[in-house]
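Asker: Multiple structures are listed underneath, in structure tokens.
Since every read-out is calculated from the coordinates, none of them should be taken as a lab result. Just so it is clear, the model here is predicted, and its values are computed rather than measured. Cβ atoms are built from the backbone, for glycine too; each structure is taken alone.
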Structure 1
Amino acid sequence: MASTPPDGGAQPAVDETMARIGQAIALGQQGRRAEARAAFTEIWAEVYAGADPLHRCTLAHHMADVQDDPWEELAWDLRALAAAESITDERAAAAGATGPVAAFYPSLHLNLAEDHRKLGNLADARRHLELGRQAAAVLDDDAYGSMVKGGLAALAERLSAAEATPPAPSG
């Protein structure tokens, strides 16, 4: 049961699932990738069939970051994108997002573009890069917006370099 703060207002409810996802994200950021994957896997088993696409999107988006196999990374990023399509702005705001769900898409497409680049699928990488650039119009001129826009610009350079490099001869 939530206690009442001194000013008489209600305390916001703690989203235990998002708190656990945050703990798993922290493991990944500390370089403890296997532990993060294990934590994400446990949470995913609980939220996969659940009704909250924000949990699925957040978990899948960060689970992709701790994958060693680029195909698995792509699969998780695709799950994140699919879940994002069902998140409402109201749900995102209730979880603390400061902007609309549309602000999720530049990062989601950036990750998918990078996945495809790593796998040599340059046309798909270019497509997601362009979708990310288009979606970036909703980003604020803050640290997050700058980080994502910078990521899109850096990826554009890597893609241009990859597209300019002739394929290695087979055989």
Structure 2
Amino acid sequence: MIDLQNVTIRRFLTVNERDAAAWLMMCTDPWKTFGRTYEDCLDAVTNPLKEAYGAFMDGEFLGLLVIDLTGPLKGYLQAVCVQEAARGQGVGSRLINFAENRIFSVSPNCFLCYSDFNDSVREVYERLGYEQVGILKEYMIPGHDEILMRKSIGPVMTFTRPQKPS
């Protein structure tokens, strides 16, 4: 049983942690269906233009997230992935909440996509306040669409970064 009070979310510190994250991604949908290799997934968790974090409890790796704070969709939650044994216990929601706090410190919008063949995650995202804003037809692989979702705290033009405590 996962005690969410004891779950720490932090950057990966070791090669072994990054390796575990890449293997988890590679073996989990949607990346498995996309045919992503270990090297592709390792690139996702080590890309210096993105921020990758792991969820840990008592030294055990539970899951990961990758966020992108650059580009046209500044505040894109690129990946959330949880170990099978830890699913359904709030780890994924905790990772998403962490990502939102980080993203909303620099942007009023948090975007994510899910694959139509992985529709079971839609309910989770909607419960967390995400709304569908578009469909990217056959964006990743033939015959399947990516559903673009957004959670917002306001429009871009009126957004001001929260003040850091002095």
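Asker: Name the one structure among 1, 2 that Rg and Dmax of the Cα atoms in Å of 15.7, 52 was derived from.
Answerer: 2
Asker: Still on this model: If mean count of other Cβ atoms within 10 Å over residues 57-64 is computed to be 17.5, which of 1, 2 is the source?
Answerer: Matching structure: 2.
Asker: With distance in nm of label points 7 Å out along Cα→Cβ at positions 33 and 145 as the yardstick, tell me which of 1, 2 scores highest.
Answerer: Once distance in nm of label points 7 Å out along Cα→Cβ at positions 33 and 145 is tallied for 1, 2, the winner is 1.
Asker: A follow-up question, please. On relative contact order in percent (Cα under 8 Å, 6 or more apart), which of the structures labelled 1, 2 is highest?
Answerer: Answer by largest value of relative contact order in percent (Cα under 8 Å, 6 or more apart): 2.
Asker: If you don't mind, another one. Determine which structure produced the value -21500 for helix-only ellipticity at 222 nm (-39500 (n - 2.57) for each DSSP H run of 4 or more, over all residues; to 500), calculated from the coordinates; the candidates are 1, 2.
Answerer: The read-out comes from structure 1.
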